[in-house]
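Colleague: The structures considered in this document are given below.
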Structure I
């Protein structure tokens with residue numbers, strides 16, 4: 001990643017929210033030097049591995065939200081920018097994020113990245129990825145303020161084959177086939193041929209800044225559910241719309257639905273399930 005690219009993104013963050021310069025400086029000038037000292041606070045942090053995370057949400061029909069390093073940047077007042085995707089900082093969105101990561105809802109599995117948060121700077125160096133260490137500084141500093149020692153959390157990279165090398169596609173296929181599936185994402189036309197569940201429907205979302213259109217997306221989704229007369233017990237909603245996906249999953253879970261914050265895992269799942277069908 002070039003320095004020009006990095007600083008272009010940083011400039012946009014400061015342009016969106018000039019106050020973001022202060023958490024940026026705190027991280028660089030202070031938090032980076034004390035982050036590893038926070039690790040004793042996580043000695044009781046309980047989490048599932050990648051495989052058990054997927055098994056948990058399938059076996060118990062749970063919703064899932066996945067938080068990476070960007071969550072704690074957002075909580076400090078920093079917008080999120082990756083390639084052509086972005087989510088401008090919004091204090092209401094940050095407030096909803098705090099509500100979600102503090103949740104005790106037994107129907108919602110909250111996921112973080114313990115495989116990175118619990119590593120020291122020396123661990124990153126030994127693994128040859130020392131440049132990634134500073135991504136997790138804010139996670140180390142602030143996660144301790146929100147997690148509950150009596151709750152078991154999931155692993156956020158459970159949908160990523162690079163990390164979860166033992167994804168049980170057959171199990172996912174069988175689970176999907178018991179569900180009416182709704183996919184919430186951008187440019188849904190490119191996925192029009194995807195067939196995952198008993199039925200597969202789509203709700204359009206913007207490619208960036210989905211939070212600014214959150215109420216409209218949620219209303220479109222609920223209207224589709226009502227019009228199709230879907231039974232919540234047989235419905236699974238797969239959502240890919242950045243930070244706003246976390247809030248939508250949380251709100252839907254409170255309404256009695258099951259929703260997954262997947263990223264575009266549904267696209268990969270469709271290909272793998274098709275391969276299974278062809279092989280059989």
Structure II
């Protein structure tokens with residue numbers, strides 16, 4: 001199945017643009033789970049089971065698994081196996097390198113772990129991205145305007161009279177030969193999100209981190225980040241959902257947060273203005 005078919009099916013099945021970020025910090029999971037033999041696995045299992053009907057996608061930030069060394073690969077593989085097969089899966093490592101190394105990164109993410117999508121860094125240019133884009137059935141979300149406070153240090157630099165992030169957005173449209181490019185744009189920069197959506201057009205998806213703990217505005221995120229049909233955007237939330245409660249009710253609390261955010265997103269989808 002092509003990535004866009006799977007994403008569309010998952011969005012419609014769940015009536016959701018919510019992507020739950022499984023950025024599981026082992027030091028923050030509830031004490032009742034830390035007592036388990038495999039605490040991170042059990043925590044992830046509970047979160048997935050609690051949110052599987054309100055989240056269309058899951059995003060796993062690789063750093064939270066790689067920090068565990070060899071065991072982290074086991075945890076990652078078991079977590080991926082627990083995600084329903086009809087949910088869209090993104091591996092977030094922001095990988096990139098020269099062509100030969102990028103080819104290995106792409107193989108790991110798309111073949112070894114069989115992700116539907118990955119986050120990639122455009123800094124090396126087209127030849128560093130080509131190995132990812134050659135997986136035509138997969139989606140590569142290219143960093144464009146990130147959600148962190150110092151994003152503008154480089155991304156706002158002027159290339160002629162155009163900010164660099166806009167140059168990257170235009171490049172994404174050029175690299176989208178196989179229709180499998182996406183962009184990463186933070187909810188914390190709504191005006192930039194509006195501009196990038198205008199450059200990308202209707203059919204390129206945007207992965208939008210930065211709501212929840214980072215303070216991104218949900219209404220503006222939906223108004224500016226989705227296309228005219230209220231689609232082609234994935235709104236990621238991690239910590240606010242994962243660590244909604246430190247107690248034994250952590251899974252129920254996570255579900256409440258996820259469902260509330262899904263419903264909030266949908267309320268704005270139905271009334272989104274594209275002026």
Structure III
């Protein structure tokens with residue numbers, strides 16, 4: 001392996017990688033550009049689409065909840081989508097953020113959106129990117145009687161809310177968007193993913209992983225992709241991936257660009273990937 005490539009931050013430190021990125025299309029540009037700047041080839045295959053809630057009932061409910069923001073002691077944001085859409089609503093109703101309301105986020109990227117938009121301190125796990133890590137934080141242990149709003153998409157995991165309720169909190173969901181699987185024909189998948197098109201894969205959620213597996217099964221490509229290095233954002237998704245049969249799973253311990261790139265850099269140390 002070229003020793004120059006081993007210099008952290010080098011322009012070609014990811015050279016030799018051809019990376020499949022599956023994030024929703026509106027969230028891909030930062031990661032794609034960052035990977036390309038470090039020498040990687042990238043292939044885009046968004047497997048999910050994110051759309052703001054559009055029904056009058058859903059929009060009115062979210063607006064009403066944000067109008068009553070000062071009645072909560074904690075706001076928890078599940079994703080960058082929840083943070084961005086939530087900040088839009090909060091800015092509409094609260095030119096000055098209400099006092100006494102604490103803010104937490106799952107993941108550094110989500111926290112960064114809130115800090116940039118709302119100029120607030122945001123509690124987030126120092127490592128990891130899932131509800132399990134957030135629930136270990138000391139600030140969320142003694143919360144009996146506290147009112148908590150969880151900003152998220154429609155549906156999803158219930159672990160966070162159910163655990164907080166077990167600890168005595170009163171929890172409401174503020175649902176701001178919905179996730180929809182992107183549809184591809186087998187011909188479209190074959191065109192986007194010809195044989196040997198990629199040698200590493202990145203997924204950002206368990207739902208995206210499950211959808212990718214469905215698409216690969218339909219196009220008879222799954223067996224090959226199970227042998228490729230797979231970068232995931234958390235130990236939970238890593239366990240899910242291994243259960244699906246992926247051989248080489250790398251837990252980035254975060255969904256932000258820096259964490260993903262760090263995991264991909266680890267992959268470049270495998271000679272048969274990059275040489």
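Rule-based calculations on the coordinates, nothing more; no lab input. In this text, all values refer to a predicted model and were calculated from it rather than measured experimentally. Cβ atoms are built from the backbone, for glycine too; each structure is taken alone.
Colleague: Consider the structures I, II, III: one of them gives 54, 36, 36 for Cα extents along the principal axes in Å as calculated from the coordinates. Say which. Please report the intermediate quantities before stating the final value.
Modeller: Details: I: 54, 36, 36; II: 57, 46, 37; III: 57, 41, 33.
It must be structure I, since only it matches.
Colleague: As an exercise: Cα Rg over 2.2 N^0.38 Å, for residues 149-252 alone, calculated from one structure in I, II, III, equals 1.31. Which structure is it? Write down the numbers at each step before the final one.
Modeller: Working: I: 1.15; II: 1.21; III: 1.31.
Going through each structure in turn, the value belongs to III.
Colleague: Another question, if that's okay. Any idea which of I, II, III comes out highest on volume of the Cα convex hull per residue in Å³, for residues 85-220 alone?
Modeller: Working: I: 174; II: 119; III: 148.
With respect to volume of the Cα convex hull per residue in Å³, for residues 85-220 alone, the highest-scoring structure among I, II, III is I.
Colleague: Something else: Name the one structure among I, II, III that distance in nm of label points 7 Å out along Cα→Cβ at positions 13 and 37 of 1.3 was derived from.
Modeller: Details: I: 2.3; II: 3.0; III: 1.3.
Corresponding structure: III.
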